[in-house]
Structure P
Amino acid sequence: MDKIKNAIRTIPDFPIEGIMFRDVTTLYSNPEAMKEVIDLTCDYWKNKGITCVAGIEARGFITGSIIANTLSLPFIPIRKKGKLPHDTLSQEYQLEYGTATIEIHTDAMNKNDNVLIVDDLIATGGTAVASIELIHKLDAKVSGCTFIIDLPELGGKKKIEDKGIEVQSLCDFEGH
């Protein structure tokens, strides 16, 4: 796990003062660390009945699509509002200042699916919880969520676990 954590660049005071931004682009450009991310994640979830992988825009697309391909499963994008071309379902969620909306195609999955949600980082959990609610609107089950980074002080992982959903995170960072 140290290989993964050490491959993530921290940028102080971005996007605003007091925030320690965890930049995964340096992880993505490190083949050894990225292989460890994929291996650890796939080994963890491979025997848990997952039938598809849903990646949250945008960084969840990168790891999510690789995980789906490695596990020979379909990849489903969860996108920002207005980005998907077919019929969609929407879920609004709270941001620090305002709201945002994510969408999924109405035919992306069904009641027989067990979904793994993938994103790069879990902070307050707003986007992940909205993704869970969106998938539930399609009558599918969320079997778990996986993140490269957890910011435990912000409580997002706990919000998901309190819903009875298993969460995997590969490394923790203190602060925001």
Structure Q
Amino acid sequence: MNDNEANNYLVKTDDLKKTWELFSSLFEIRKAAGGLVLNKQNQRLYIKRRGLWDLPKGHLEKGEKNRTAAIREVEEECGIKNLKIEKKLIKTYHTYTLKKAIVLKPTKWYLMSYTGTKKPVPQKKEGITEVVWADKKEENKMLTNSFSSISEVIDKANTAVSVSEPESI
């Protein structure tokens, strides 16, 4: 966890639904979707925004489906097209303050593939300063300057794509 993140809390309850309703009622809900994108070299696509490494994601537009929003956001934030969703990964939650409102942002993440050759371009108007393809070694360093929820997405992707081969007899 970096200095920009709050502490994590553990809440125990006998009635999860009621507790969740109470908890989420304290926030403005802003749904989002995003992608962990792999290229042909098995590198992952990262963006840098506000000095931190992140994965491309963004808010759903009115009536928009999660999968559609995830692809649109990656395309807009990284300047690439022809993405393919391979599978749903995980749903994460984080909070932030926006104009005196406390926002809860549930984000649905998808594993995506990109077979194109176009170099990604950062969407400057969204405050994105860099877009890079990173291998595992680079990724480990970048995650020390990222959000803990991004590590959750990476961990889920690592288990989703690591299929062991059967031993030969």
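Things worth noting here:
- Origin of the derived value 1.11 (Cα Rg over 2.2 N^0.38 Å; candidates P, Q): Q
- When percent of Cα pairs over 12 Å apart, for residues 53-92 alone is computed for each of P, Q, the largest belongs to: Q
- Test item: mean count of other Cβ atoms within 10 Å over residues 61-68 calculated as 20.6, pick one of P, Q: P
- Between structures P, Q, the calculation of relative contact order in percent (Cα under 8 Å, 6 or more apart) yields its largest number for Q.
The numbers here are math on the coordinates, done by the rules we state, and not lab data. All values derive from a computational prediction rather than experimental measurement. Cβ atoms are built from the backbone, for glycine too; each structure is taken alone.
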